[in-house]
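Enquirer: What follows is a group of structures, each given as structure tokens.
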Structure I
Amino acid sequence: MSKSAVILLSGGLDSATVLAIAKAEGYQCYAMNINYQQRHSAELKYAKRLAHHYDVEEYKVVDIDLSWLTGSSLTNKSMIIPQSASEGIPSTYVPARNTIMMTLALAWAETIKSQAIFIGVNAIDYSGYPDCREEYIKSFEVMANLATKTGVEGSRITIHAPLIHLDKAEIISLGIQKGLDYSKTVSCYQATEEGHACGKCDSCRLRREGFEKLGVADPTLYAR
């Protein structure tokens, strides 16, 4: 029997790796991109290209406006993106973002009768976001099976987070093994419309360090 999965696809390094993993595991992939009025909108173009490259069953862009969450530098363009690692949770944290995104993915999964959701969260090389931790993913899975018709009727919904215990170098290595071309991804929090990365934000730093640790060339396009 064929198996299907909803993939949360942002166009970044982690979500692209997750899509490559799901395809390699034989899933029929339904890719969902969330356009939440984030300042790094270049990732929308990259997500669409990745979805086409991997020949997903369906690619869906969901538009929601989170710009009113003015406490995050990803939704409030008047704030400055941090350019160095800092203690505590950085301003790039968007309140409840992963919960919102996974809820939308859950609704779509139930609609298409899929019992799997893939998300590229990582609890090793990340910025300290609370909604990237394993305990959060496990808790959401419990909720998903309590709150849906699918779960109540006995068809268990599973949240797959295959990168959760990997550092960036390990993630990149895994993606390369799956044939993923990382030049087709963008991770920068303030990339240009063409996808050129700043090379200074936390996301750029983690990505660059991953390639350096692995000892392979970084294909990222950096702004001059």
Structure II
Amino acid sequence: MGKIITSRIIPQHVVIIPDGNRRWAKLHGLTPLEGHKKGLETALKVVRGSRNLGVKILTLWGFSTENWRREPPEVKYLMRIYTLFFKKHLKELVKEGVRFNWLGRRDRVPKMLKQILEKIEEATAKNTKYILNICIDYGGRDELVRAVKNMVKSGIKPSAVNEDLISQNLDTAGIADPDLLIRTSGEKRISGVMPWQTVYTEFFFSKLFFPDFSLAELKRAIADYSSRQRRFGQ
């Protein structure tokens, strides 16, 4: 299967909305927290596997701006587990030549998590082999609002605003737009992830809950992508 895919067109930038952790946990008689833990394990496998398939940029949505509405114990657990997870894998990211980017707001997450995410960004800033974007406290509309505020604060005149300038003020500045977006758990919506960047992105909706998402399913998504014709409005 790997040989078939590598001979086809590989999406350079893949975005994954890892949906279904809590439903997976409920299905298996586990707590939502155990579902999130299993989801992180799956995410690590996906990061490693996507690199081997030829993907150059991977974006994972970890925590949305709306997720703050969840029960406080669950939010607290997610913040804690993300802190421990990224702290544990810092050296691996540096060693493997991964450039890490944190997409999202930086004024609401716990201090410890903010420090570790920014530390990883700094430590991997010069890496070029692979780009890993993690969306934490991220929302597409919030990103656009922050971009507009940045332009206003910079004193940019309305007549000077164009598409390139807006792109330069987004969290993804300097990063190629997504080629393929994958959402797990059977939900067929993108929930506001990168509304500006995904205008010509191809979508793939997997029925699997994210903890069950596998390298085989990623290959299936890429194979489906490679069979499409992308015209970009032409």
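Enquirer: Suppose you compute helix-only ellipticity at 222 nm (-39500 (n - 2.57) for each DSSP H run of 4 or more, over all residues; to 500) for every structure in I, II: which one lands on -14000?
Expert: II
Enquirer: Next question. From which structure (I, II) was distance in nm of label points 7 Å out along Cα→Cβ at positions 10 and 34 calculated, if the value obtained is 3.7?
Expert: It must be structure II, since only it matches.
Enquirer: For relative contact order in percent (Cα under 8 Å, 6 or more apart), which of the structures I, II scores highest?
Expert: Comparing I, II, the top value of relative contact order in percent (Cα under 8 Å, 6 or more apart) belongs to II.
Enquirer: Here's another thing I want to ask about it. Match the computed value 7, 31, 38, 20, 4, 0 of P(r) over Cα pairs in 10 Å bins from 0, in percent to one of the structures I, II, and report its label.
Expert: II
Each value in this text was obtained by applying a stated rule to the coordinates, not by laboratory testing. Being a predicted model, the structure only gives us computed values, none of them experimental. Cβ atoms are built from the backbone, for glycine too; each structure is taken alone.
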